[in-house]
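I've put the structures underneath this note.
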Structure I
Amino acid sequence: MTDAVEMVLAVDEHDQPVGVMPRARAKADNHWTRSAHVWVYNADGQILCHKRSLSKDRSPGLWTSSLGGHLSPDEDYTAAAAREVAEEIGIELLTGNLTLYKILKIPHGRDYGAIFGAQSEADSAGLKFDPAEIDQLCWYDTTQLRQVIHSRHPCWVHLGHELEVLDWLEYQLLSRVV
């Protein structure tokens with residue numbers, strides 16, 4: 001994200017548009033917004049996790065299991081998901097490579113968040129990430145990530161839907177093996 005004002009489509013508690021406004025104003029006025037979250041996984045069943053930059057306004061310095069951000073006013077969830085992955089880690093995903101799990105109402109942050117999965121075989125050491133967004137990247141196996149989520153480790157972002165998404169991703173990975 002650049003220093004430009006980030007414009008978003010504010011929505012009400014039923015995901016109906018309220019108007020276009022700066023993200024900071026939408027949050028200050030307690031509006032809901034729309035976001036896209038991409039869980040990137042590889043053929044070995046690992047999830048690409050990252051430590052959020054200390055300059056982030058929400059959850060700075062904490063680890064998380066998805067890449068993403070808010071939709072621009074003229075974007076759909078899928079386009080925003082692909083854009084966010086490209087901006088944050090430099091991987092150009094075709095929208096056809098994104099699998100939508102579902103759209104969740106996420107009370108923490110007041111977002112309607114579309115949750116996607118996307119496979120990538122990128123080496124985390126070779127990814128060019130945006131230091132304004134990310135401090136560090138690494139692959140976690142699902143067992144390790146499940147332990148972190150269950151323990152509610154204080155260095156991780158916990159929104160409440162992570163185990164559900166991890167279950168879905170593990171199912172996706174198993175169904176590709178069969």
Structure II
Amino acid sequence: MSSLRRLHPRIKKFKKHAIITTALLFILFLEVGGTLFYMYFEGWRAIDALYFTTITLTTIGFGDHVPSRDISKLFTIFFAFAGVGTALFSMGLVSEHYFRDKVAQIQGLEDKMYEAMMNKKLKKKVAQIRADAERIASEKARLAAKERQMEREEKAIAREKAKIKEVVKKI
């Protein structure tokens with residue numbers, strides 16, 4: 001069971017990297033597929049085909065390159081609908097995992113700050129309790145000393161009463 005617990009963070013990390021890698025590979029697949037299609041069917045240079053594919057997938061659409069053949073126009077329609085959604089979804093996955101890590105880091109810092117603040121408050125409270133305890137101990141010692149003094153005075157009074165009784169008996 002403990003080996004599974006040690007593996008759990010690694011599996012989580014692997015899963016995260018697998019999702020990001022898959023998303024990026026899918027975007028790359030769309031880019032390469034679109035580029036090859038436009039190179040073959042439109043006869044465009046590789047850079048022009050890649051440029052048009054990227055402009056289409058990112059929904060920028062400058063309009064400086066336009067497919068001229070019907071097959072390319074039909075491909076572009078389906079490529080735009082499927083590719084844009086898929087590319088944005090893939091980019092969203094990558095962003096989500098990136099920002100999830102950042103949010104987790106920020107949450108960790110917030111937790112540490114809260115813990116530090118609570119420790120500071122706790123230390124202040126402990127110091128207050130210690131001061132109160134010292135004050136109470138001092139007061140207790142003062143009262144004990146006063147009680148001993150009163151006991152001595154009561155004994156002294158009792159002795160004086162006894163002397164007075166002896167004097168009264170003699171008279």
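No lab work stands behind these numbers, since they all come straight from the coordinates. None of these values were measured; they are calculated from a predicted model. Cβ atoms are built from the backbone, for glycine too; each structure is taken alone.
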| message | To test your reading of the models, identify which of I, II gives 5.5 for distance in nm of label points 7 Å out along Cα→Cβ at positions 15 and 135 when calculated. | response | II
| Comparing structures I, II by mean count of other Cβ atoms within 10 Å over residues 103-110, which one has the largest value? | I
| said: With FRET efficiency 1/(1 + (r/R0)^6) of positions 63 and 159 (r between Cβ atoms, R0 = 25 Å, to 0.05) coming out at 1.00, pick the structure among I, II it was computed from. | reply: I
| query | Just checking, which of I, II has the largest value of FRET efficiency 1/(1 + (r/R0)^6) of positions 55 and 151 (r between Cβ atoms, R0 = 25 Å, to 0.05)? | reply | I
| query | Can you say which of I, II returns -7500 when helix-only ellipticity at 222 nm (-39500 (n - 2.57) for each DSSP H run of 4 or more, over all residues; to 500) is computed? | reply | I
| Can you say which of I, II returns 0.94 when Rg/Rh (Cα atoms, Kirkwood Rh) is computed? | I
| message | With relative contact order in percent (Cα under 8 Å, 6 or more apart) as the yardstick, tell me which of I, II scores highest. | response | I
